[in-house]
Structure I
Amino acid sequence: MKPIRNIIVTTDFSDYSVAGLTCALSVAVPFNADIHLLYVVEKGKGRNPQDAEAIARREMQKFIAEHINEYTCIGQIILHGDAAEEIVNYARNNAIDMIVIATHGRTGLKHIVMGSIAEKVVRSSTVRC
């Protein structure tokens with residue numbers, strides 16, 4: 001197994017994201033890897049992009065304060081665009097070794113119509129552990 005140096009942890013600031021972060025930390029700590037905590041402000045969600053980014057920055061700070069104790073190798077990344085595309089592009093451009101996406105999963109028609117960000121990332125990303 002190759003050493004893990006850079007891990008993306010996607011977040012929407014939910015309890016599912018906490019579970020993903022916990023999983024990522026269990027890998028990052030022994031490898032002394034950097035965690036890139038990533039949130040994507042998606043286009044067309046009804047908010048002004050600057051307002052959405054300001055809200056995301058506040059939520060990111062709160063999320064880190066509540067769920068990360070002493071681990072200091074945390075980068076806070078906020079991107080704009082299609083979530084799956086932005087995650088894949090960030091991974092490609094930043095020597096990412098692992099991507100952690102917590103999902104509660106959609107089923108049935110909702111999944112067919114909306115798809116899954118995690119599924120799109122798995123299909124598109126070249127990151128393999």
Structure II
Amino acid sequence: MGDSVKWSPKFSVGHETIDQQHKHLISLYNDCGQLIDNQDYEFQERFNKLLVNLIDYAQEHFKYEEKLMLACNYPNLDAHEKEHDEYISGLNKIVSDSLHGKIEINSLRYFLSKWLIDHILESDMKYKNYIKK
């Protein structure tokens with residue numbers, strides 16, 4: 001999948017648990033990239049397991065993040081939840097396509113990297129000041 005994403009302070013929202021969860025999501029993204037770049041005869045099975053793991057972890061992270069935003073009275077919670085729902089829907093479509101042997105690697109790369117980077121650096125940064133209070 002090309003270059004891996006390395007954690008840097010620009011990804012930090014200033015909340016230890018959220019930052020650790022984002023680090024893990026980046027790690028899962030990098031695992032997807034390595035698997036795609038080094039496909040072998042077990043690729044399909046390992047890829048599907050990794051995607052399911054990514055969905056499960058993302059859902060866990062999103063629930064935690066949304067609970068925190070609710071507790072902080074974050075005014076854009078609804079829009080943020082919608083982004084989370086769209087991401088999970090996108091991942092579910094990728095899993096469905098993968099199970100039917102229809103993986104479009106370039107689309108997958110774009111979806112995973114764009115969403116991960118843009119969501120953390122743009123959407124998540126919007127609640128940063130609210131959770132610091």
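Of the structures labelled I, II, one was used to calculate helix-only ellipticity at 222 nm (-39500 (n - 2.57) for each DSSP H run of 4 or more, over all residues; to 500), giving -15000. Name it.
Answer by label: I.
P(r) over Cα pairs in 10 Å bins from 0, in percent was computed and gave 11, 44, 30, 12, 2, 0; which structure, I, II, did it come from?
Value 11, 44, 30, 12, 2, 0 for P(r) over Cα pairs in 10 Å bins from 0, in percent corresponds to II out of I, II.
Taken together, the values in this text are just the output of simple stated rules run on the coordinates, not laboratory data. No experiment lies behind these values; they were computed from the predicted model shown.
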